[in-house]
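Scrolling down, you'll hit the structures one after another.
Bear in mind these aren't lab numbers, they're just calculated from the coordinates by the rules spelled out. What you are looking at is a predicted structure, and each value in this text was computed from that prediction instead of being measured. Cβ atoms are built from the backbone, for glycine too; each structure is taken alone.
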Structure P
Amino acid sequence: MAAITAAMVKELRESTGAGMMECKKALTEADGDMEAAVDVLRKSGAAKVEKKAGRIAAEGLTRVASEGNTAVVAEVNSETDFVAKNAIFQEFVQFVADTALKSSVEKAGDGEDVCDILGLKSELEEKTLTIGEKLSIRRFAKISGDCVASYTHGGGRIGVIVAADGASGDAVQEALTNVAMQIAAMNPQYISRDDMSDAELAKLREIIQESALNDPATLPKPILNKLIEKAVTDKVWSDEDIAIYNEKKSNMQYLFNFLSKEAAEQLAQLALADRDAITSDKIFHGLVEGRVSKQLKEICLLDQVYVKAEDGKQTVAAYLAQVAKKVGADFKLKGFVRFETGEGIEKKVDDFAAEVAAQAGL
């Protein structure tokens with residue numbers, strides 16, 4: 001049996017990042033053979049990865065990378081936000097982004113085995129061994145154009161890539177970087193309303209219509225007054241709410257501050273029961289279309305107010321038109337991708353007291 005020295009443990013630890021006791025155990029098992037000890041650690045790491053497979057990794061980081069006219073954004077998850085601050089983990093996430101950039105695959109995620117697609121299984125196992133938490137290469141996406149830009153926010157909590165066609169150069173690059181910052185901050189869903197399908201627009205109108213019917217206080221006054229009249233005349237409301245209405249009706253603006261919760265719910269039920277008549281009303285139609293237009297300004301990038309607008313009014317479309325005029329080229333946004341770490345992942349909420357009680361058999 002070869003003697004295991006502190007220097008050997010130190011060398012193995014520095015080359016693998018594994019714990020001191022794990023390195024000593026691996027060297028003992030490998031009879032001092034450094035390469036064999038690395039294999040022991042790898043096998044041990046694979047076993048640990050298997051044990052951690054059922055855990056939820058919803059924290060982590062995004063990283064971006066670019067080369068020429070192509071940019072990529074990648075997300076790697078960890079179990080805790082503490083690990084996201086770890087330099088080894090941060091370097092690994094950047095390595096994943098760099099690997100994805102060189103990959104022939106344009107996009108991966110949403111249940112696909114991204115780790116296998118990128119050929120990073122062994123690297124992932126090694127980092128899981130080193131860091132001690134379940135790690136998951138969740139997704140990546142690439143974008144190409146005549147000019148591309150990227151931006152990360154919150155230390156990598158949000159990663160954005162954006163591309164345009166028709167022009168390039170420093171001024172366009174700067175403009176796209178500003179747009180990437182806009183996307184990170186305002187989270188648009190589309191470049192413009194033209195990118196929305198008829199089905200998506202119909203769904204948006206439906207949601208806004210249902211929201212209005214379920215919130216009578218926001219309905220146009222003529223429609224609201226008819227509903228209240230029915231609630232009072234047909235004794236849908238309680239005597240107390242009717243009395244409150246008669247007392248406050250001269251100042252309808254604050255009526256719902258005094259009515260009971262039940263009274264508001266009863267009005268909503270009346271509105272839903274009279275849905276056909278209300279939705280065919282021109283006044284209600286105008287309300288819905290106004291809210292649709294407002295919503296489109298929030299979810300469509302070009303319609304949003306530019307976050308750096310000096311007058312607080314300039315839209316992103318106007319800002320880009322200003323840049324296009326300056327560079328003497330008509331360029332168009334081609335697309336963008338925005339990743340926010342952990343979005344769509346159901347996070348586990350640990351009950352420490354319950355866990356202790358369970359272990360104690362209480």
Structure Q
Amino acid sequence: MAITAAQVKELRELTGAGMMDCKKALAETDGNMEAAVDVLRKSGAVKAEKKASRIAAEGICRAAVNGTTGVVVEVNSETDFVAKNEIFQTFVQQIADQALASSLVGGKDGEDVEALLGENGLKEALVDKTATIGEKLSFRRFQKLSGDVVVDYLHGNGRIGVIVAGNGASDDAAKEALKNVAMQIAAMNPQYISRADISADAMAKLKEITVDSALNAPDTLPKPILNKLIAKAVDGVWSAEDVAIYEEKKSNMNFLFNFLSKEAKAQLAELAIADKDVIVADKIFNGLVEGRISKQVKEISLLDQVYVKAEDGKQTVAKYLESVNKDLKIASFVRFEVGEGMEKKNEDFAAEVAKQMNV
């Protein structure tokens with residue numbers, strides 16, 4: 001029998017499966033809707049295996065909170081289209097709810113994922129949804145936190161998921177404050193609660209990166225250091241053209257780097273790196289580095305960040321929390337962003353649709 005577009009649409013809305021999969025299932029079952037659903041489900045294991053090597057870097061985050069414990073999960077799909085599918089979203093919430101009920105705590109690197117999939121039929125449900133939706137689905141990670149009060153926040157339809165645990169207060173004002181902090185975390189992506197949480201090794205690495213970036217951007221170096229480097233460059237390193245530019249512009253050094261060649265700038269950076277030991281020992285340079293490190297620490301430390309809703313544009317998150325309740329402290333937080341750190345494929349969606357229409 002002829003399969004109508006309305007039947008395909010109905011089956012797709014019922015199962016979330018791809019358009020062509022729905023059409024084929026209906027054709028195989030002579031338009032029987034219930035039988036078509038069974039066909040899609042029975043092909044689940046085979047389809048999941050075939051999709052195992054494909055890239056799933058889209059998807060959504062979902063959270064579940066019971067007041068003092070909260071969890072955030074990330075489940076990936078191959079396309080953003082599926083991420084907007086109601087069936088997929090319901091399934092991800094099911095995983096979040098199971099994670100909240102479980103004794104497992106998870107982690108940012110995918111700890112306990114396989115163990116959680118073994119609970120309450122989640123693994124079978126994942127295979128089933130892969131079959132019916134028609135894309136590779138991947139439960140990437142989850143993480144659970146506990147405290148006197150826990151709140152969650154989802155941004156961008158679940159593109160970013162945040163949970164925050166606080167101690168010291170649990171009233172409505174504390175919950176509202178933590179919700180605001182969760183929004184801050186979503187927007188500003190801090191790496192630590194406070195600078196005290198940054199390890200000595202992490203600080204050493206931050207300093208190393210800051211020093212190297214300063215040496216590779218000689219135009220930002222203190223003038224006494226820059227002048228010494230330029231003197232070396234002029235003395236047989238730079239081309240005659242760049243030396244001439246320097247001689248012309250040296251009375252106003254602020255504009256010199258607008259006129260130097262790329263080669264001259266690179267050569268100056270090479271000289272700075274070669275003189276690294278001497279430059280690092282310079283007090284002026286150390287002051288520059290410490291200033292830059294301090295600025296970076298304020299950006300990656302939640303409590304040191306400027307509160308995004310601060311009326312004066314200066315109030316830190318720490319001061320904001322103190323204004324709400326001096327006893328309220330951030331115990332921990334988790335921020336998941338869909339696909340962060342994952343390889344993503346480039347697709348021509350129009351070409352893919354055209355290809356399917358010709359099947």
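If Rg and Dmax of the Cα atoms in Å comes out at 29.2, 97 when worked out from the coordinates, which of P, Q was used?
P
Have a look at P, Q and say which one yields 5.9 for distance in nm of label points 7 Å out along Cα→Cβ at positions 168 and 280, as calculated.
P
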